[in-house]
Structure P
Amino acid sequence: MNIESGSVFWYVLFATKGKVAEIKPYLEAENIEYFYPMVFKEIKIKDSQRKRLTVQPLLGNLLFVNSSRQILDPLVEKLKLTLGISSGLYYRDLGTKELIRVPEQQMRNFIAVAGSKNSQVIYLTNKEVNLQKGKRVRVTSGEFEGVEGVIMRIKGDSRVVVVIPNLLSVATAYIPAGLVVAIE
């Protein structure tokens with residue numbers, strides 16, 4: 001058995017055709033923590049000029065799961081059989097083909113920002129973020145208190161950006177300079 005098979009990490013699961021929504025009850029039944037980021041989107045009402053606000057998955061095919069491989073592997077195999085999924089459920093880095101594991105603190109920062117109901121949160125591809133330009137900071141007060149990331153100017157505002165390597169980045173709403181401290 002691999003040493004890491006018993007270690008708890010945040011893994012990313014990938015399932016097509018809306019299967020992620022079907023996976024969630026199985027995770028809940030096993031008391032496995034997961035995060036399925038949702039965003040508010042305006043949708044135009046058919047045959048009308050009006051729009052309505054809906055909540056939709058940020059990444060419809062991706063689900064973040066906090067577990068050990070020892071627990072998750074048998075469940076993944078069960079899900080594949082039960083839900084008729086033919087491909088692997090673990091999301092892999094497209095270059096190295098390694099499983100993507102997100103460190104605990106980084107995932108907590110991501111959840112704090114992506115799980116926010118603040119409509120000013122911005123989602124970015126990692127190519128849109130130049131981490132070398134920003135300083136690592138911690139938010140000291142307000143809605144995003146405790147979040148650590150890189151401070152950057154985006155759309156004219158100072159925001160703290162949290163990066164999930166090889167996936168995406170999320171930027172907070174405007175953060176006044178007085179509410180952040182530099183960290184090393």
Structure Q
Amino acid sequence: MAVIISMLRGVNVGGHNKIKMEALRVLYESLKLRDAQTYVQSGNVIFRSDERDMARLAKRIEDGIERKFGFRPDVILRTAAEMRDVIARNPFGKRRGIEPSKLLVSFLASDPGEEGREKVRQIKCDPEEMRIEGREIYIYFPNGAGRSKLNWAGLGKMLKTPATGRNWNSVTKMLEMAEKLEASE
């Protein structure tokens with residue numbers, strides 16, 4: 001049984017699309033997703049599932065949220081193995097002085113293809129640094145994301161695939177939770 005990390009886009013942001021995490025956890029359990037655990041208020045759920053088709057699983061979760069809470073956020077999934085790979089591929093990982101709280105990973109629902117990756121590479125974003133690897137865009141905000149002029153939230157729209165961002169501390173914590181769940185089988 002695979003351990004999966006789900007990230008909801010646009011939940012509990014600016015007072016919109018509010019979901020209490022306990023209610024979300026209960027919903028996941030009702031969808032036959034086992035051992036569901038939430039992390040912070042932005043809609044991160046780590047769980048076990050036998051489902052192998054990630055697109056079908058994301059749709060099932062989106063349908064369940066829409067039925068229960070009355071809105072439909074995008075759900076982006078990564079297996080624990082994929083999240084380990086996200087961390088291993090961090091293009092800023094070996095550089096000294098990178099502050100984890102200023103590093104963001106934007107997770108894409110689908111592969112944007114080489115044309116999409118090239119679009120991202122063309123974006124001028126100084127002083128921010130942006131790298132795209134597979135279905136992830138890594139962005140380093142040396143002055144913090146709050147002061148940035150980079151419209152990172154619009155990257156998914158530009159690439160025509162849903163996207164949601166998580167800071168590096170959240171990425172590593174979600175993997176840690178997933179690995180504990182894997183070890184407890």
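The numbers here are math on the coordinates, done by the rules we state, and not lab data. If you're wondering where the values come from, they're calculated on a predicted model, not measured in any experiment. Cβ atoms are built from the backbone, for glycine too; each structure is taken alone.
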- Note on the structure: Comparing P, Q on FRET efficiency 1/(1 + (r/R0)^6) of positions 42 and 138 (r between Cβ atoms, R0 = 35 Å, to 0.05), the highest sits with Q
- From the coordinates of one of P, Q, Rg/Rh (Cα atoms, Kirkwood Rh), for residues 90-169 alone came out at 0.97; that one is structure P
- Output 24 (relative contact order in percent (Cα under 8 Å, 6 or more apart), calculated) maps, among P, Q, to structure Q
- Of the structures P, Q, the one that 10.2, 29 was derived from, the read-out being Rg and Dmax of the Cα atoms in Å, for residues 18-57 alone: Q
- Task: Check the numbers for mean projected area of the Cα convex hull in nm² across P, Q and tell me which is largest.
- Result: P
- Message: Given -11000 as the derived value for helix-only ellipticity at 222 nm (-39500 (n - 2.57) for each DSSP H run of 4 or more, over all residues; to 500), which of the supplied structures P, Q does it correspond to?
- Response: Q
